[in-house]
1. Could you tell me which structure in 1, 2, 3 was used to calculate semi-axes √(5λ) of the Cα gyration tensor in Å, for residues 137-200 alone as 19, 14, 10?
2. Kindly point out which one of 1, 2, 3 the value 17.0 was derived from, the read-out being mean count of other Cβ atoms within 10 Å over residues 49-56.
Structure 1
Amino acid sequence: MTKSVIGKTDVTTTPLGLGTNAVGGYNLFPNLKDEDGIKLVQAGIDHGIRLLDTAYVYGLGHSEELVGQAIKNYDRHELTIATKGAHDFSSGEEIINNDPKFITQQVDQSLQRLGTDYIDIYYLHFPDHDTPKAEAVGALQRLREQGKIRAIGISNFSLAQIKEANADGYVDVVEDEFSLLHQDHLTDGMVEYLHENQISFVPYFPLASGLLTGKYDHLAEFPADDIRSQIADFKEPRFTKALTAVEQIRPIADAHEATVAQTVLAWYIQNPFISVVIPGAKRPDQVAANAKALNLELSSEEYQTIEQALYLV
């Protein structure tokens, strides 16, 4: 299996990872069970996925705890653990905090919750308004020098903020929203900057809240308490345009005896801009199905057909 290299580091991992916001993320999803979350992570590992992406804000540390429990019986050195921090609840309210002292504390607490003595990738989850970006990254660099983290990441930063954060060349990886339905970074200069500076890119929401899985049709309805009812992709006329474009992927999926979701994930895996794609899941069978994308190889013509079908949505 081809391995992805993270930035200028020696961190390597599978090009397909697992987003774990539904593992212990009780503040994000209803009716989650701890044992289900542990089984979900283990299913991913058992099916060849090696990067596990979590964050403090997923359950306020509980996702990290469950990931730590899930990996106890596996070879830690075979896994790539990524987590994120910036959410500060110490005042009783949620604020974003990139202060070096706070971030340093967050890393130490994440290490304890994960039950490991190093974190492969640590991201600043969101930028705050006050902390100089390079100063926050500098704190992570000191933690890297101490052996507590191996690669430095930033998430949800604009291109201007990425450049500021990377003033000393310490940033290894950027995580941001990107999908076949949201390809803004192909035209905003980010692709070129990350390539020139050997910074890896990890997209989240790659399946666009399920819209790119092929499971919806034009009769689908979403009640007011369903988050999808608030997402622009699920509102007309964009919803119908997206469904029409997704149907162009189905013949390619059928030719590979694959699902639409697996075919879309294969597109990300073959995209030279993307180092690792991290779809989430709620059930072990979903993780197992996603993992099959690692063995699906698209022809150049199929790759272009998929890209062009969704580009103008």
Structure 2
Amino acid sequence: MSKRISGILTPHITPVDRHGRVDEDRLCGYIDWLIERGVDGLYPNGSTGEFVRFTPEERRRIIRVVVDHTAGRVPVLAGAAEANVKETIAACDAYGEMGVRAVAIVAPFYYRLSDQGVYAYFKEIADTVSVDVTLYNIPMFASPIELPTVIRLASECPRVVGIKDSSGDLPFMMRMIAAIRPMRDDFSFLTGWDASLAAMLIAGADGGTNATSGVVPELTRALHRAVKAGNIDDAIRLQYQLLPLFDAMLGLGEFPEGFRAGARSRGWDLGPGRVPVSEQQRDAIARTQREIDALVSGVTECGSGKQTVLPADTIEQIVQRVLRQL
């Protein structure tokens, strides 16, 4: 029986140079930085990595670079979603040959499928590929993977070894764990919603694939370890420190622009991304960069166990700005 995928796996930004090409040297340096700061795994080609904005050939190259440079130091969970079943299966097999721990597949996007359609999609993939598969539920962007579908796939498909759920729905996570864990002890439950990381871990999730871990890996690691050690009060304190930073980065510009700003706060200029931004957006990014800098500086000591308190006026400014954008 395979060991569960667990801990904090970082869905990291894909660095690009000023010409919009994947910056492989910077990607390797960023990977080293994340691993040195204690992330439990890497998740290239995820939503934070803007997988839909790269070509299939670029996506393959990104995984190759990450796997080769990681060299087994941490497991790699590779985003393998393509536009159709045939191409997704080909990507899965290619990534499996490269040596990834598993692939993550988002439910079909653009066309909204029924529950039966979602089931059939994943069933064909799971019965065909030669690598372990994690489901990726992100209903804001793709067809939702409903509870009966998750249970059915877990019971019928040994290759389906987990789910990354980015809905932020705690009862949904608890219902999945209650239904599936008794029959599949090897099945992993990962949360992709940073605002509820502590709650999900306390409820029994194995870990998280959280964009903030690409900015403050020390904090997300400390939070996960606090829950694992049973130090729930510490975990809740860390969650409240994480929350305003997550809100600020999520609310800035076009996703994942805010997380790119967060990386800059840690000294990593990962390039402009591949979606154009207006002059107005550039001005907003520049203004908010200072706020994110302040938040990041307020939480980066958390991994060392030091007590840190975010400035109340900074938190209030961020909250009000996010509320205005909602």
Structure 3
Amino acid sequence: MTDQINKTTRRRVLIAGMGLAASTAIPPFLDLAKASAATHSNQKETNIMSSSTITTKDGTQIFYKDWGSKDAQPVVFHHGWPLSSDDWDAQMLFFLQHGYRVIAHDRRGHGRSSQTDTGNEMDTYAADVAELAAHLDLKNAIHVGHSTGGGEVARYVARHGGNGRVAKAVLIGAVPPVMVKSDKNPGGLPLEVFDGFRAALVANRAQFFRDIPEGPFYGFNRPGAKVSQGSIDNWWRQGMMGGAKAHYDCIKAFSETDFTEDLKTIEVPVLVMHGDDDQIVPIADSALLAAKLLKNATLKVYEGLPHGMATTHADIINADLLAFFKA
């Protein structure tokens, strides 16, 4: 009988403790909800946060998130390889609270989109974005691309950004003009580097997708780095959601596509953001060259910041993005 009383007492204490923990954890989420509701109090839509898919002309399903008032200025986020729209969580929430309509998609072969075996190249990536923009009837949008997503932005804006579709663009740690070394691009990375990527992906994709975020992507291999296991795990989770064939093909897309003519064509203002300790896309052969090719570029270099700085230093990046959006 005494044992039963003790068990009951312990159970009540445990439940009470869980309730106390929950009560202390809930307020920040309530604050976020209140802030979001206040920001969009005048909008007609009752559900401001949604996700869905579109089916492209070749039958590919593209997953996307669309948050915020349809009357607000759209900001479209383009993720890096081999990730998904989830990589923009810190930006999506921030700009939603600042009154923007925020949109992000999973590139074909990535995340929750179809695991395609064809079309895994920049022309089709940009065409997919064009179909999404038309489906959502986006006008006066700001397109923000990180890494491979920066290449996607450059090609989309250059080829499909007319008719008032695009107001501004941002390239963060982006691959343009071109990554691979050649006679025309002597400062690029040797093809063997990307062959190594392909070999590692084929040999053990799951381990490869641990090694990248644990090391150079976030700069966690640097002395004194503040390592976030959650960021590593989230990177791995996103990568493993996508298709191996699409990821394999995308290595060629992000490393060998030449965006030089795209950059020369773009008329809208472009903010080029790059960390000078980017170990994935070295700054000397990317941002510094891209800014010179663009007609209306603002270059912002971040001392000591890594490739994944939008995650590791979201507060800094978000503030600078907001200033550019409002300028």
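Each reported figure results from applying straightforward, stated rules to the coordinates on display, with no laboratory input. Quick caveat, the model's predicted, so the values are computed rather than measured. Cβ atoms are built from the backbone, for glycine too; each structure is taken alone.
1. Details: 1: 24, 12, 9; 2: 19, 14, 10; 3: 29, 12, 9.
That value comes from structure 2.
2. Working: 1: 26.1; 2: 17.0; 3: 14.4.
Comparing all candidates, it corresponds to 2.
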